[in-house]
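Chemist: What follows is a set of structures to go through.
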Structure P
Amino acid sequence: LSTTRGNPGGVYMCNQPNWVGLCTYQTGELHTCFRIPSVLEQEGKVQSIGPDQGASCSFYYNYDCTSTDFFTLVYPGKQDL
């Protein structure tokens, strides 16, 4: 997670498009890697995701955030991945 202003450190994610279904708000220490909550992984993939206003977040395709394959989102995020 990285931030410039706003409410840093949080990401809202849901297992269905348009911010519905099983949703969770995950917080983490800035500039660290954290995994998507296992409850969302068990229910399928994340379909909508977005960082707090004023923040940006990079999402990696591997679990330890070392891949060169990633994408970055800013608020409000993406409602239909």
Structure Q
Amino acid sequence: MYVTAYDPKGVLLADPYRIDKIGSSFIVDDHDAGLIRRLSDLAQSGGGIIKQQETGGISYYTLDVDGSWWIVAVSGR
């Protein structure tokens, strides 16, 4: 499991595996087909889990921190 952080606009604030992408927006990304937007919406509505069956069972737990950023815990595979 690892944790990433984003601002409300989907800009990556922290990621232990994508340090070179910090500061980039992921709200629209062909690779994840809207995953970051869905996680952002879920975080801002109280948090929750998205299970991605098509990615080998990876689960994403998201939670808003204080309205200015939100976190995602990624686990699986």
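Read-outs: derived from the displayed coordinates by stated rules, not from any lab. Treat the numbers as computed from the prediction; the structure is a model and nothing was measured. Cβ atoms are built from the backbone, for glycine too; each structure is taken alone.
Chemist: Given a computed value of 1.2 for distance in nm of label points 7 Å out along Cα→Cβ at positions 22 and 38, which structure among P, Q does it belong to?
Modeler: Going label by label, the one that fits is P.
Chemist: Starting from the value -1000: which structure in P, Q was helix-only ellipticity at 222 nm (-39500 (n - 2.57) for each DSSP H run of 4 or more, over all residues; to 500) calculated from?
Modeler: The structure behind it is P.
Chemist: Using the calculated result 20, 54, 25, 0 for P(r) over Cα pairs in 10 Å bins from 0, in percent, pick out the matching structure from P, Q.
Modeler: Here the read-out was taken from P.
Chemist: To which of P, Q does the computed value 11.9 (mean count of other Cβ atoms within 10 Å over residues 46-53) belong?
Modeler: Q
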